[in-house]
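K.L.:
Take a look at the structures listed below.
Each value in this text was obtained by applying a stated rule to the coordinates, not by laboratory testing. Being a predicted model, the structure only gives us computed values, none of them experimental. Cβ atoms are built from the backbone, for glycine too; each structure is taken alone.
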Structure P
Amino acid sequence: MKYHEILNQGSKILKLNKIKSYNLDSELLLSSTLKINRSQLLLNLDKKIENTNNKKNFFNFIKRRKKNEPIAYIIGYKEFWKDKFKVNKHVLIPRPETEILVEQALNELNIRSEKKILDVGTGSGCIIISILKERKKCTGVGIDISKNAIKLAKYNAKIQHIKNRIKFFHSDIDNFFTGKYDLIISNPPYIKQHEINSLDKDIKNYEPRVALNGGIDGYSKIRLVIRKSSALIKKSGKLFLEIGSNQVMETLKILKLNGFYINKVVKDLANKNRCVISTKI
């Protein structure tokens, strides 16, 4: 069977199961199965698949994807910023809009900065690891309420060769009292509890609820992160916070009540409010 033939079969199965990106997903899954990149696959569509195990593995991937399991969990990684990060069902899949946190933090930290950074709700570790890879003199701490997330973040730090400049702790921020930080960064859960079941099946059925659930009003974790950051951050330290697009005004109010000066609100590529940057007064 040739590449284009097996791709078509995979696409048809996904289309029948109402997977919107059926062609792209089929290509990504076959690329991963064959351990080649997508461009190599598309340049060799008439090539034959010799290994029957590859065919079997591909259709196992298709079987998982047709049930709406996210591509990143199936292939085991997600590209974020400039690298690939291992992901699994214990961590939120990194989103392109979260790269804004990395970009803004790097703008704040010059190449010679020797700052101490805290990542609250680190998940896969993609945010703090991406920052530390580009700011060689900075050090970091990542915390997460999930033991499995911390295990994965440690693995990602190891394969990205920065494990000596970062420590990870299994902890809720409410019970974390270690150190004072120049910069705190967080992508906390900010979806209203009652809205989770209306999310896409890829998200609501597979991604960890603890990483999505922002409580009844969507602000429970935002409030907690801001309140605790106020105690953990150094004077004039910066807090970088990802929020929902409709959460700006309330978030600014909470920040001001906790002694932060608002520097700016940053929009994502869809022109939606996504990141608030503030300074501890």
Structure Q
Amino acid sequence: MSLIVFIAVIFAAILHSVWNGMVKNQDDKYIALAAIVLGHVPLSIIVLFFTPMISIKSIPYIFISSIFLAGYEWCLLSAYRLEDYTKVYPIARGSAPIFIVIFSLLFFSINISTFELMGIFTISLGIVILGFKNFKDIKNYSAIFYAMATGFFISCYSITDGFGGRASSSPINYTAWLMIFNATVTFPILLVVMKKTDALRGVLSKGKKIFLVGGPLSYIAYATVVWAFTHAPVPLVAALRETSIIFALLIGSFFLKEKLTFIKTISILIIFIGVIFLKLF
């Protein structure tokens, strides 16, 4: 992984931590996620006018990825319905790189060195620790299933976007079409199935800030990662993206006055060691 790609993914991770912090602070997670998804659209439309048109070969990947995104959104919202954000989200994000590695090795013959594997698993371990430290407090263990399923779908859309971004000849334009399709087709269908269409109306009253700020930040982070997928192996980029947890913890500690506990500190150190494995070895 080149230094430029490394810095770009770290930048995306920082943006990811910011918009996720906004979602975390919104009590109604349906409204929060709806605001993020709809907030992708304005910037996506602007991007379409200033980037090269995607290749026809990438269109199937947009449809497939949007289905996986819907699965991710459904499982994540289901997990939030059963348990607190802080208990399920680390498990979802920490398990995703593991799934990506397994699928990459089994089905796509992607070459990953021993040190890179150590880095990926170390980062995942550091993230998952944050979720399992509250394991004894989890009242509904179905939430663990949905959190793991969320990680599964993250791995599926990440791998799909890796292929789609490469086939598109314009990963930024590819991301714009994907976000528009998700916001106008798959996500509304998901809300109908979940009987939560009122979340769309709730964006106007309770989700304006997330729509105006979180949505664009989420799009930039996602597009940056898709671009990185075209320049480095998907498992490495996906694992490095999850360092957003570090920035989320630091933002919470320094700006939101959240306590930086011993477990959180250990988690940060473990993730940092994983990053060193990815970059230096």
Structure R
Amino acid sequence: MWPIIFDFGKISILGLEIHPVINSYGFMLMMAFYSCYYFLNKDLKELGYDQKLAADIVFAAALGGILGSKIYYLIENFGRVKADPMGMIFSGAGLVFLGGLIGGTLAVTYVLKKNKLQWFKFADIVAPLLILGYAIGRIGCLLVGDDYGKPTHLPWGISFPDGLPPSTYRVFQTYYPWINLEGFDPGVLTVHPTQIYETLLGFGIFYFIYKKRKSVTVAGSLFFTYLIFAGSERFFIEFLRVNTRYLFGLSGSQIISLGMIAIGSWFLTHPVSAPQEEPSEK
């Protein structure tokens, strides 16, 4: 675990003492958005769009995504919010992707509508970048010890003694009482590094979808393919995670993932848009 990349130490400015640090999660989040901007700007240049458009889309996705993911996290962990509201709200943890997808989509939709651009066409352009940003962001989760999975005796299990929260027997008893701890001794537990699983799967999905971006014949089809892959990945990973189960033994993320798979499958088999046209904006 490496929550702090660089510690500047205590600095006194005009009598005010500050202690600036570079947080690993924040750094990886920045890398995720920068990587998405790089690929988006490259593709939009090739298509003849204004260079400023890439920055507007990424900024909207970042702002809407962070707000949406944080709100989803607080709702999903409402019990911990009641116990420590300020700590949970201002914690660096808890940027949940599914909430970020909803918030980011709404924000980007506003930018596209404002610029009178076709939603389905741009959804295809952005689709590979969504899973790329997700995969990079999961590295940040690993570095700060957040969003890990269930306890495991597998040789690649990782312990997070200073995680958010720590992967200790007591934490699991307190916050995740539905997790079976039989066979595990009190103390720090090794858990499934689901952050690594999702990073590897995310990069694989990005590679597959990005290669197909120039062969799209029906606008929106690449985005709906992304929904199916991303929803499936998250649905199965959730069986190894510790999130609360709500309906038929499924977590909130799994229910949303099933919705993503259903929406993607429906629109792939019932396309509603015409074949893509060349952009008119030059």
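K.L.:
I have 23.2 for mean count of other Cβ atoms within 10 Å over residues 176-183, calculated from one of the structures P, Q, R. Which structure is it? Provide the component values of the computation, followed by the final result.
P.N.:
Values: P: 15.8; Q: 23.2; R: 10.6.
Working through the options, I get structure Q.
K.L.:
I've got another one for you. One of P, Q, R was used to compute semi-axes √(5λ) of the Cα gyration tensor in Å, for residues 64-127 alone, and the answer was 31, 10, 8. Which one was it? Intermediate results must be reported in sequence, preceding the final value.
P.N.:
Details: P: 28, 11, 9; Q: 25, 17, 6; R: 31, 10, 8.
Attributed to the structure labelled R.
K.L.:
Once distance in nm of label points 7 Å out along Cα→Cβ at positions 24 and 56 is calculated for every structure in P, Q, R, which label goes with the largest value?
P.N.:
Working: P: 3.2; Q: 4.6; R: 3.8.
When distance in nm of label points 7 Å out along Cα→Cβ at positions 24 and 56 is computed for each of P, Q, R, structure Q gives the biggest number.
K.L.:
For which of P, Q, R does Cα extents along the principal axes in Å, for residues 40-151 alone, calculated from the coordinates, equal 51, 26, 20? All intermediate terms of the calculation are to be shown ahead of the outcome.
P.N.:
On the way: P: 52, 34, 22; Q: 50, 37, 22; R: 51, 26, 20.
Answer by label: R.
K.L.:
Out of P, Q, R, choose the structure whose coordinates give FRET efficiency 1/(1 + (r/R0)^6) of positions 144 and 248 (r between Cβ atoms, R0 = 25 Å, to 0.05) equal to 0.20 when calculated.
P.N.:
Working: P: 0.45; Q: 0.75; R: 0.20.
Going label by label, the one that fits is R.
K.L.:
Right, another one. Supply the structure label, taken from P, Q, R, corresponding to helix-only ellipticity at 222 nm (-39500 (n - 2.57) for each DSSP H run of 4 or more, over all residues; to 500) with the calculated value -11500. Intermediate values should be presented prior to the final figure.
P.N.:
Working: P: -11500; Q: -26000; R: -19500.
Clearly, the read-out refers to P.
K.L.:
Quick one: relative contact order in percent (Cα under 8 Å, 6 or more apart) came out at 41 when computed from one of P, Q, R, so which one is it? Before the final figure, lay out each step's value.
P.N.:
Working: P: 13; Q: 41; R: 19.
That value comes from structure Q.
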